[in-house]
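Below are structures written as structure tokens.
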Structure 1
Amino acid sequence: MGADVKETEALPLPPEEMRRLVGPVETVFFDNPGGAPVFAGLPHEAYDEVLDFGCGCGRIARQLIQQTPRPRRYLGIDIHEGMIQWCQKNLAPRAPGFRFEHHDVYNRGLNPRGARRHLPFPAPDRSFSLVNAWSVFTHVLEDQARHYLAEVSRVLRPDGLLHATWFLFDKAGFPMMQDFQNALFINDEDPTNAVVFDRDWLVRTAASVGLKLVAATKPRIRGYHWILVMAHASHPLPAIPLPEDDGPLGVNRPPLLPPDAEKIGRD
């Protein structure tokens, strides 16, 4: 199932203008030449059937194609039509079982023509062993986060896992916030530039759709990316409490989108 050396070397690298839209541009962040599991700490069986929510220009997909063994089935979805088109043309033909689909949801910077705030995942119930959402829940609004957590619960197999990044804060330190307000924003023109969710809200909301927290990696900079792993409430892995964020203070600003970012790579 894994890619041989010749096939791996032939994998195209997304153009730099696309890589800048998703963060790091260095080749090392897109490659997996040793074929190791892409995410540390996940069991090998989690990679059987993968839904990559917010696949961008194929950073994770490219690494999974090089992984040994690669997933039997992979579906990458993203709101940016040009990046999906690039993946369809350059990655899918080189990886049997890999598919990419445009998730046509509105986003001011990346999909301003989208007519919906959220959509169902294009997948049947209990169909994936892993849902990956890297730098996705950090860029959706509260109602969208609630919707997509429910969708994760729907499409995960009973033994499946959600692997996702989040920005989190403690609402207890913001006494002016109403009960129904559980997110903070940094950009008044495009709130999805970075969205920070209340810790307790996340745990409660996940539980309300049948998910529990089973692993957590603290951010290396206080307030930055948490890496959280969730599973169905019936999963044999035990639930854990969300640790305190005691990382050092630092700076890691999200990228600012260039003008007409949604047009990059689009036919």
Structure 2
Amino acid sequence: MPDNIDLSAMDSIPVEVDGHQRLRRFWSAPTVKFWDGIWSSTDSESYWQSAALGNLGEYESLYLKHFTKGSRVLEAGCGVGQIVIGLRARGIAAEGLDYADETIRELNTRFPAIPFHLGDVRTLPFADRSFDGMISLGVIEHFCNGQRQILSEAGRVLRGGAVLLVSVPFLNQYRLKKIQRGEYKTHTTKPFFEDCFTKEELTCLLTEAGFDLMGFRASNPVMTFVQESRLRSAYRIVEDTRYPRSLVDRGLRLLLSEEHYGHMVVASAIKRR
């Protein structure tokens, strides 16, 4: 089936926030109802089955590098919970939190032994310094403002020396060049959906929240390339297929620079002691 998130359906407008360039996307308001709809249309069963075997997806090496067996790790914005399930299969005491209430109810019914919490990443319902690590992928960008509050909360619940992995849509070289050429819109009537961030701004936000940056990793250049370029209509021919699309995507990944086209960027940061 086609991707749930279609960048070509969004209106993108360059904005400046606190002296930093962002690309602001307008599409559908990221409400509880919206995310419950996204997660209910996801093939959760296949994700859960794979996660139960300890499969952790594209960031597996990062998780296993920074989180040890027995450590308490929070995924803030856990969606259908496959990362939490995969980490627990590896012996890591992972917990999940999300504000999509129907999704959390489903997870609590399916996995009663795993702590899945209903809550808001801006006001985490946990004690200070109660976690050994935290993951938040594709979450903080869905707030026009408030990234400082979210990252401050992350710093509050993490112990000194704990690692935070946080990802956002990447204001990559391709998107920056489109801004310079004036190729994006200047106004829209659609509701706010998300922001794209530069590495520089994300570094500043993490530093202010009490973290020291360890590194960045860009990913998914195919999504930017096929959904934000003139190839969008051609890619639709294979988008709803399995094997032709996998072949096309594999070939594109070999050719495309993640730094130039990466759709997302994940930052690894350590909480100061």
Structure 3
Amino acid sequence: MSEILLETHGLTKEFNGFTAVDNVDLQVRAGTIHALIGPNGAGKTTCFNMLTKFLPPTRGRIHFKGRDITGIAPADVARLGLVRSFQISAVFPRLTALENVRLALQRARGNSFDFWRSETALRRYDNRAHQLLFDVGLTGLADTAAGLLAYGQKRALEIATTLALDPEMMLLDEPTAGMTHADVDRIVELIRSIRTGRTILMVEHNLSVVEGLCDTITVLTRGRVLAEGDYATVSRNPEVIAAYLGSDAPELAHA
């Protein structure tokens, strides 16, 4: 059994009397892909934003590699090796795919974002940037402006920039949201291909997306943990079926 890399204790978030996340205990083990899923309004994104320090919890604690990070700023958490993506693609649209990855590499190596640095100085990051673009299936698009890429390609580019920071743990916020079936399949395969040596926590709405991909699935509903286990376990859980499809639904095969 691998060590616990990220852990929460009683994680709770309240907004003006409304409890969006309610006493969530979560354990993500090193080297695994762990999904945090649930129907709309389940509290997934709120929980995710607390884990990555974009929202302070009302109550509860968050530990990463045994260290209490509850009160640490997002940038400091990223420096510890906990790096996130966003549900809306966050790339520089006027820069090329290569330039986007190169900026991330520049930051990962401790340099500031010096846009005025010479092209020659920045070229030292090109080989690694091209390799990362290859890793995410964007070979041949290095010189294409990010704003001109298809939606699925932008998400792949965002994953490349996340990988450029060499995170110990990646947190992916609904990486397949708004995609066609073909793009969903490509992103799922991409996540599978980059998992070696990494720990991944992904927020997802669709249970079928994580089928065969995730080692552990935590299901949230109304801010609480409803079920946890592998796909076979949670997809046949009567409470999970009811939460997704209603109490009369016989099976949750492709939610």
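Here the criterion is FRET efficiency 1/(1 + (r/R0)^6) of positions 25 and 185 (r between Cβ atoms, R0 = 25 Å, to 0.05), and among 1, 2, 3 the highest value is seen for 2.
In this comparison of 1, 2, 3, the computed figure 4.4 for distance in nm of label points 7 Å out along Cα→Cβ at positions 33 and 201 is attributed to 1. Looking across 1, 2, 3, the calculation of relative contact order in percent (Cα under 8 Å, 6 or more apart) that yields 26 traces back to 3.
No value in this document is a laboratory result; all are computed from the given coordinates. Here the structure is a predicted model, which is why all the values come from computation and not from measurement. Cβ atoms are built from the backbone, for glycine too; each structure is taken alone.
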